[in-house]
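Before anything else, here is the set of structures, which you'll find just below.
Here, each number is a calculation from the coordinates, and none is a lab measurement. Keep in mind that this is a model prediction, so the values were computed, not measured. Cβ atoms are built from the backbone, for glycine too; each structure is taken alone.
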Structure 1
């Protein structure tokens, strides 16, 4: 079973009958609240156009919104917060760059949902068998916004996406389960994805890790002197033991 998802910057144009609705939590068109009030029992995909520490289901990588790098950083933050498969919305022509930036942060394809925008080929979900761009990319999207001429209120035209059957499927877990699935106790000398997650959290909280080789923001997966120093500063700010060891208390203080 696939899903049809409607999207408009004008909530009044979104009519009943769609399986899901795409909304925005920030930016010039904050549609999330009004649309949820209109259709409280519907499925939703909320997007941020600003990134940072915004709480949403996904982010919008478009000119004037987030860059591919900014989208990847936001995904990293949301994963470290325990979010399930953040969504990245982007034109199919920009998706390769998005995947590349995610890969630099150690984020795999199975950790995200990719929602492409691809007009002109009719209703489809981009992938190797569905469209030339999908074949070039070599992998299937989780959904595709394929038209801007779907039916809206009073003959208005709105955007519509086709979503794969598993788009909304996830195993129900507690906050603690989600949290512990993406974190580990780390300290000076640690390396790997857990360190990258923590460094992303520090940057999101405003701590400057400086440049490190090819990593302009210092998110390099290596828990060395600068990360240790900023970790202790964060722990002090939260009245925690400033021992530089990032355990459950420190993670929880940073993510709640």
Structure 2
């Protein structure tokens, strides 16, 4: 069910994110990209639209099945992030769309460094609603914090998403140097039904006991209805892009 909801309602990323990525890595056309935690292929399709040769890697078979349904030509590999089935130095770019926070940092950084060619890049990005200060949004966050132990996004800043590059374990494992952090601001227009479906796909909602899950979703839906009675949400968003480069 989560894969279906994820595929149906998760938003794509603003094209400006990929403009900023190419400004740091060079053109994506012809580059071999390993898209880790690829899910249903949202970021992979956007990378491929710019000419990249993308391999989708995920531990979720149903996620990849849906990615293939969207694009039958997609190269999908069922694999764990700490053990990539790729030759050393074979990738130009490793990407993590909405997924890097799931990986164990030193182990993942070591594997990233192994598969990247010298001068290759790591990139990660996250979509987040950013309506801080708006009454409805603060009440929405209050409900999530009160009922969802796994919810940790309320006060995250851009820098909180990056690896701790000063950590000796991370530096030794990855041999990567930060090459950019940029925040792209945009506005998401979405129906209330799609918004709720998207929320259902979030891990902090999925992990709740079914009865509590429906109660929490009901509280959230009531807040949304109160703010957007016509069922059409217009919500400020931010997409944070982080880039690092492997030493030559």
Structure 3
């Protein structure tokens, strides 16, 4: 069993994740359904087309790096698309388990993280015992559908620079934090991966990021983006000034 200190530490989940929406006792129970294992960056947790036998609960590694995985899918003609990202407190693989179907996407770690591989039957039994957890899972799936709808709307209505600005803000709202008027994404993404989230080519994404950098809105490093002026970036993205959660990732 977890100590009281461990329980308290593990309850500090990023807002908006499944774990942050669960009652404390239910969150502890979900953690204890499977022992955590350390996975290094580049590890494939779930492979597209495989049988859905587990869900993975993500937790930050002890070394302090925020947990991050990327969700990708490959079309029949071999084009890979980045569909989304997940962080500490999220569950991945739930669609295949809930729908009793093969995996529709590949999940790959972007940072060192602790993954709890929860067997499908244990996860379903947990949901049966915990009606509130069903509600939390429904909200999580609704958020992901909303994310996908936003990307489709942005694709039709904005140029690549605005799309990139909007997705940076949305990622920061989900997983990042801000202090004063600067912000961090909370996850590590390359510029091509960022472009893939909005369906942009590598070249188009690079030009958009360069433009935002020249405007003094962001700074970039290796797989990192820092927002230098949150208010101005929101304005450039055509988004309201409210919304960014002020918190630090687990």
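Hey, relative contact order in percent (Cα under 8 Å, 6 or more apart) derived from one of 1, 2, 3 reads 21; which structure?
The correct label is 3.
Comparing FRET efficiency 1/(1 + (r/R0)^6) of positions 87 and 191 (r between Cβ atoms, R0 = 30 Å, to 0.05) across 1, 2, 3, which structure shows the greatest value?
3
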